[in-house]
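Nothing in this text is a laboratory measurement; each read-out follows from the coordinates by a stated rule. Quick caveat: nothing in here was measured; it's all calculated off a predicted structure. Cβ atoms are built from the backbone, for glycine too; each structure is taken alone.
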Structure 1
Amino acid sequence: MKIVFLTQYYPPETGAAQRRLSGLAARMVVRGHDVTVLTAMPSYPRGKIYPGYGGTVQREEIDGVKIIHTLIYPTQKADYVRRLTNYFSFMVSSSIVGALLLERPDYLIVESPPLFLGLTGFALSRLKRARMIFNVSDLWPESAVSLGILKRESLAYRLSQKLEEFCYRHAWLVTGQARGILDDISRRYPEVPTYFLSNGVDTARYDVHPGKAGGKGDCNVLYAGLHGLAQGLDQVVDAAAIVRESGGCRFLLIGDGPEKEALRDRALSLKLPNITFGDSLPSGEVPALVSSADIVLVTLKLYIPGAVPSKLYEAMAASRPVVLVADGEAADIVRTHRAGLVVKPGDTRELARSICLLRDQPELRREMGANGRRAAVEFFDSARIADHYIDHLEECRRP
């Protein structure tokens, strides 16, 4: 099969979508398929084009996957105008470059968000006579409403709803990373064909020698990922202030994003010696980082429909107990597999209490970590998930 991925986000950028899509693309190559990725010049989440990249078009090949990078307006600012400029610049450049350079694929897999990329995907799928698969990793515009970015009564929300419906109805298949996402889509558009393409983790990469996992010394509490609005990391800073009173915990926040500077300022204003901020690490270093922690934090600012952060699976695969700040499907996973503790978003005191509970019970940490590892291997291994998906596409392609 010839398969094209159309996505704004891809390595060398770091992030959930980047890891998931690159892993799936590499697996397709291993299975003998021809894979091309049409993506933007890497700039996320720094808001600057990465060194070694630039211009209008740049090609490279990673793990047998052919990659075409195109022009984008980079920004780290979250204001409406610059964010739209960022989205539309890639939408336009990928439309032109895709029309000129892409060979006809069997499948065109379009990653959303950004939702606008569905228009480019639709145009290219018609031009190249390919089946368009619309992959939904976050429900938009509903997530934007939850985060306060859009108001439900606004014109922008109504237009986004129309665009969402257009993308679903013109896709050959709609895939989603969470059951909640597909349940929502199927409820509103029962005639749209869907496929559950679960998020997951490369469990082999996380089968590394664990850290002290409850040995002597301070309890290391880790958050590794995007420092954005949706993550609500101000809850972690406030919890660190509460935990400081009883001591015994060191908080490490690794990553970049638009909220990082404000979080640093807040930690400084509270004079917190127990919290440290670090830069993003290459993906190859993440498994060892996660395994070095005693507790892994997975946080959301509030309930976001269908949101299951990928870092949850990584912590489970690394045998680390999780303190999850979220509701919905992610909370169900943690509770079902007894892989950690669940806190409702906004309950900072309960977050601090949960951290202290795990700090003081190393045996409970080990037990929950082992539970998470078993569940990750059995249910959330990305290679197994990818193989089932590739089997489905191969079967559908047969005459």
Structure 2
Amino acid sequence: MNKYNFDKIIDRRGTGSIMTDCLTKVFGRDDLCPLWIADMDFEVCPAISDAIEKRASHHIYGYSQAPESYWNSIIKWIRKRHKWDVAHEEITFVAGVVRGYAYALNFFTQKGDTVVIQQPVYTPFRNVAIGNHRRVVSNDLIKKDDTYEMDLEGLENIFREQKPKLMVLCNPHNPIGICWSKETLTEVARLARKYDVVVVSDEIHGDLGLFGHKHTPFASVSEDAAMVSISFGAPSKTFNIPGVTSSWCVVKNPELRKPFFQWLQVNELNVPTWFATVATEAAYTYGEEWLEELIPYIEDNIIAVEEYCKENLPGIHPVRPQASFLIWLDCTGLKLSHDALIDLFVNKAHLALNDGETFGNGGEGHMRLNVANSRGMLLNALEQLKNAIYTE
């Protein structure tokens, strides 16, 4: 008997939730089933809300510092879940992984410098670089059979010919959900060190390995990786607390870490609120049982989507993720133009998913589906899509 109820439907409208309250702004209408932005429709682990409520009941909200127990909870979690040892001096707080990436971009590069991304990939990787007047070059992933792989030969050509200062690695990958192998990561690290490229590794989905797949922290694979990496992680995707804006940054190489951490400190960019430290410590200390029930539920939701598409939607092929709660839907079998595909999902099926083209090269004809919601809601959404396709 499961302890936690992931089938419970919770109305999030009117709470300021981007998932529900920004539908009109993003999609042009609000009568949509929201299956897009990457947070979950599940209540957080009770230990987290209990810890927040207990602290909030002390009605003085003055300046606070991060207690030693907060740092220890992160270090112990990383060691237990990912077999990676991190020292206290190697870790700092950042208020969100995208912000952390932006900090690293601005510290380690200058306007006009080249930044490498691997499309199709999480949209802010490109947007942050372009918005900060960096030049973006994509080392596009290669679609192979039912998954994708890195073009490592192409990556070396980019490193050698275009001399980038920084590369952004999505590990595990968003939107495709790949847990990159140790061998692949080791080669990326070798090339980065050879060509003097700093690698920012976004590992925010690392706790959500699926179907037996395990996350490998980039910085852990080799000495080369440890020397070139700026790693970011967070409890936010794992425990559905992105609104808390609590993330961490690990830098092993002291030549990178000391000046970067000093810059963060003097600009007060690494100072957490008590809200963030309390939620994070509770999540990493008491949340494992909740997570161990969550992952099988997400896996069953993914299987439900696969089976439904196989039986009812042959023009849509779900690429099974190895991590996270996002499915990359290959909709090219529908043979629709981009505008027609968006019209089908939004205006005919009344579904809000992320448009694959926003993830860059290779995203054409794809959609990203968030399955971190009740199974009943998910199956109803797929039924709406089927009805929209077959009433055309």
Structure 3
Amino acid sequence: MGGNNADVIVVGGGVVGLAVAFRLQQRGRRVIVLERGRCGREASWAGAGVISAANPHRSDAMYHMHCESIDAYESFCHELTELSGVNTEYERCGSLDMLTTLQAVEMAQSDVRATADQSMPDGQPVMEMIANEDVRGFEPNIARNCLAFALRRKTAQVRNPRLLEALQTAGTNLGADVREGIEVMRFVVEGDRVVGVDGGDPHGGTIQKFRADHVVLCAGAWSAGIGGGTIQDLFSVYPVRGQIILLNCGGRPIRHVINRRDLYMVCRGDGRLLAGATEEHESGFVKRNTPEGIYWLTLSAAAAVPKLTEMAIETMWAGLRPGTPDRRPYIGLVPGFPGLVAATGHFRTGLTLAPVTADIVCELIDTGSTNRDLRRCAPGRSFGHSG
């Protein structure tokens, strides 16, 4: 094989696409990654780098995938650093929920009961309630006008732009062929099998033909717009805008990921704090900051950590998450189209689920099956409920 031919074509160079390419290349597959812009510059880059814990009340396959990915993340980042030379700044920092309503307190207490049989490697509980009078020892700068606090020790953070750089570098070092500025227009089907894609410069130009034994769809919010017809009908993915502000604090006013209602805050090791994120389901493909969104973020951040009123806003941005009607990703073989595998629509969990999603895709390509129950993530599924 050579040129535009490969064993696997990965459509999309975000965190999931790059993780898939990295793992496949490790297994000896020749991989071409096609990215319409620059790799890792859409939803994967725009987020805050939170590796979030799974909902302890769920017991389905998605819950187990979530737990597996979280447990593997530290070694995943260490492996990438070894192969790329890029420090991903992984940190098991934990998160602290600021509980402002009785309902929130009751839900957190229920989570504590559900995780009572789980513990961290050092023996501490994975989750516990923290009283107002005790929270100063955990986070001295946060407001204490809450009913209670919940500490979740499994939450971690990573410097997502550096994770993406590490993934791309490690993949290319292993031989992956990453091509930016190529927008995939359509899947190529011979008989009923997907045998490649056609794509080119998104601003016009010569269409190139790419052929492979397998194609993996990892195009995020743009997934449903590729091709058309019966394949497109199997993916209901749409953009959900999220806005974030970055504050330069000159230090670390918070150590944990802080959650207060719909707001989250993450402080990096360099003293820069990210506060996000809005969730705008009617945004379309428009990445921009709005006065309403930035006002809400700044007001909410200051309410959670009053000291932030003194900090400078360094920059702000918006990104487009790939949403689905039931907020579950599409992971699996695409029914009716052998050769096509889906790994898209992760919404807010793309960063967290990237390692396990990559492993599943490798299983599907290597053996044509997986022992995981992917029915609730299946392409073409109905959306009669969101549970």
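Can you tell which of 1, 2, 3 yields 14.1, 39 when Rg and Dmax of the Cα atoms in Å, for residues 260-355 alone is derived from it?
On the way: 1: 14.1, 39; 2: 20.4, 58; 3: 17.2, 57.
Among 1, 2, 3, the structure yielding 14.1, 39 for Rg and Dmax of the Cα atoms in Å, for residues 260-355 alone is 1.
Which structure, out of 1, 2, 3, was distance in nm of label points 7 Å out along Cα→Cβ at positions 188 and 308 calculated from, if the result is 3.1?
Details: 1: 2.0; 2: 3.1; 3: 4.9.
Checking each candidate, the match is 2.
Taking 13.4 as the value of mean count of other Cβ atoms within 10 Å over residues 132-139 derived from one of the structures shown (1, 2, 3), identify that structure.
Working: 1: 25.1; 2: 17.5; 3: 13.4.
Value 13.4 for mean count of other Cβ atoms within 10 Å over residues 132-139 corresponds to 3 out of 1, 2, 3.
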